[in-house]
Structure 1
Amino acid sequence: MSASDASPANARTDGPASPSTGATLEDLVARFGGTCGGDLGRRVSGFASLERAAADQLAFVTAARYRGAVATSAASAVLVTARDAALLRDQVERLWICGDPYLMFARIAQHFETMARPARSPGIAPSAVVATGASIAASAIVSAHATVADDVRIAAGVRIGEGASIGRGCVIGEGTLIHPRATIYPGCAIGARCIVHAGAVIGADGFGFAKDGPHWIKIPQIGGVVIGDDVEIGANTTIDRGALDDTTIGNGVKLDNQIQIGHNVRVGDDTIMAAFVGIAGSAVIGARCQIGGAARIMGHVTIVDDTVVSTQTFVSRSITKAGQYTGYYPMAEHAAFEKSAAVLRRLDGLRDRVRRLETGASSEPPDAATNDGREPERPA
């Protein structure tokens, strides 16, 4: 990298924020709500666990097993629910009472991160390659060695990281952050305030081939990818472009690292997916769904709004009723799967009992217990 590329306009966009100068508890309570019995004039600079927090840090309690650590924590204030506060009366001067400590933690942590973010001058790095037909807002940042093709529109406050590639005709919405080495193929649209992490690929060809005897003939993928506002896309996640129509990702969707979304998939607003999820082409995922890690979803199926798919579950057919679903072959409603799993754990003992009944044994041997340690039940 040349000396000119080391200017403030080309500072790293992918590293951790520098330490914040902090804020007073009084300012934070006024901004985020709740009630705090601590020293409201004390300045705090961030969060840590109860065990490791320093006197200028906050902590939080989200489960009963952590209550005991409050008394020995050095944190200046601890976020708790009113119920936990009632059980921690001897620590009342250090408690910050709120409705949902984990949610409050997320909001305050975002505030600290914004305060700590180093100031960067807008502009285009000398080593960036920007086509003359691209439209880039004056407040945007295009970092070293990034490439921006013709007919791209980059809105105000966008940050394009080092080595990122933005293909022809793409649209990047206001305030979006494209981390280093992310690749946006031509003809894709990304909304406002999105985060695309390093190595993500948006708009690669979908997996479309027609069989011609022993050979495969590629079907051109002429659709695009349309991503809504406030979406986060994890590192090395891939979203394929549509074969004919666009692949669409709704507002507020959160995708973990290393997820594969096939062509023409539609994902509804505020759905969240953990790592290694794979979704085959033309599946339709509803709004506010939660998809566990390594779940697999077949192509052309539909999953209704507010569905929870457990980790490693294989969805081979459409889900038309909201609920939690778990399993492999076959998938079932979560409660039904748990009952089946309980039967499987006792299968050895049940098999032995059936054998004894078939052979006409008059009594069971004294060690005829199931593998979970309980005496076998009498047959129905």
Structure 2
Amino acid sequence: MKVIINENQKGLLFNNGILKNILGAGKYSFFGGKTVEKLSVDEEISSAGCTLRKILDCPDAKGQISEVTVKNGEVCLHYIDGCFENCLTAGHHAFWNDGGAHEFRVISTDEPKITDVPAVILSSLSAGLVTQFLVPEHCRAIIYYNGKPAEYLEPGKYPYWNGAVRVTCALYDMRLREMPIAGQEILTKDKVGVRVNFVLNWRITDYIKVSEITADIDKNVYTAAQLALRDYLGGKTMDELLGDRENIGNELIEQIKKRTGGMFIEVVSAGIKDVILPGEITAIMNTVLAAEKRAQANVITRREEVASTRSLLNTAKLLEENKTLRRLKELEYIEKIFANVGEITVDARSSLLNQLAQIIGDKDE
């Protein structure tokens, strides 16, 4: 049997299935029950014919192999010729020295936070090894180790090993947030059922204290605002609810602040967006509104009629007292008549001037 082993290979020589030698590059001839398994020097040593321990115990292995043992709770950063190659997990690992100069850096994962691994290396690690938490600029975060608070984070990116300690992160948005409280069925003081759409604007002031008192601050604020809304509006009549919505919003803020006083939040503003009345109440109010508008229209009509009559009376008095004014008024009307007259019939028995004089002449009273 002839075998050629290339420069980038190593050969494992077996005699009847038993490892005998490690072969370097070259051409070999064998007889009998001998076989050769070729391995790449650029890959981690792994044989289909024998275990890694057998290869390491072979006398020819001395000086040809670099090895490292990674225990449970550890990871190993593997470098070749000074460049990061991969991250090794628990186990015994071996590499051919012909593939380059191997360096190993073993790191314990008992301390989950990663502080001394370059970001470029972290980005190349698999999600199974590392979890990275991103805290946006407008947020703060709390890191938990096995359910217990461990760190309070400012905005930034934070990597952790996925080891024996379970690491979780809770984000808290510190921005102003809007909370709609829609479709609240409320019975007013005068026993009218209305549906109210309400909006509340608030923000967290101390996220650490919030994390200590509640697991869901949004739910707690919603419940407190809902109860304050029901209690407050339940003491208002329907007319008060519809007539003074701006002041109601300001008063509601105070009620909500009382209920959320121990929640470490700031209530910024609150207001009623919509008030939806029952169908029969809406019909009644529409009827009342129509009647009010008709009454207002009648008052305006009467006022105009009175003003018009008074104006006519004043004009009549002036005409009665001033003959010249009365004459000018007559001429004004005649001018308007003539403007719309298509033709004038003249009696031939008298002159045209006399007839026109009779039309526009003075009449004795």
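The numbers here are math on the coordinates, done by the rules we state, and not lab data. Since the model is a prediction, treat every value here as computed from it, not as a measurement. Cβ atoms are built from the backbone, for glycine too; each structure is taken alone.
Can you spot which of 1, 2 the value 105, 35, 17 was calculated from, given it is semi-axes √(5λ) of the Cα gyration tensor in Å?
Here the read-out was taken from 2.
Upon calculation of distance in nm of label points 7 Å out along Cα→Cβ at positions 170 and 274 from the atomic coordinates, which of the structures 1, 2 produces 3.0?
Of the options listed, only 1 reproduces it.
One of 1, 2 was used to compute helix-only ellipticity at 222 nm (-39500 (n - 2.57) for each DSSP H run of 4 or more, over all residues; to 500), and the answer was -11000. Which one was it?
2
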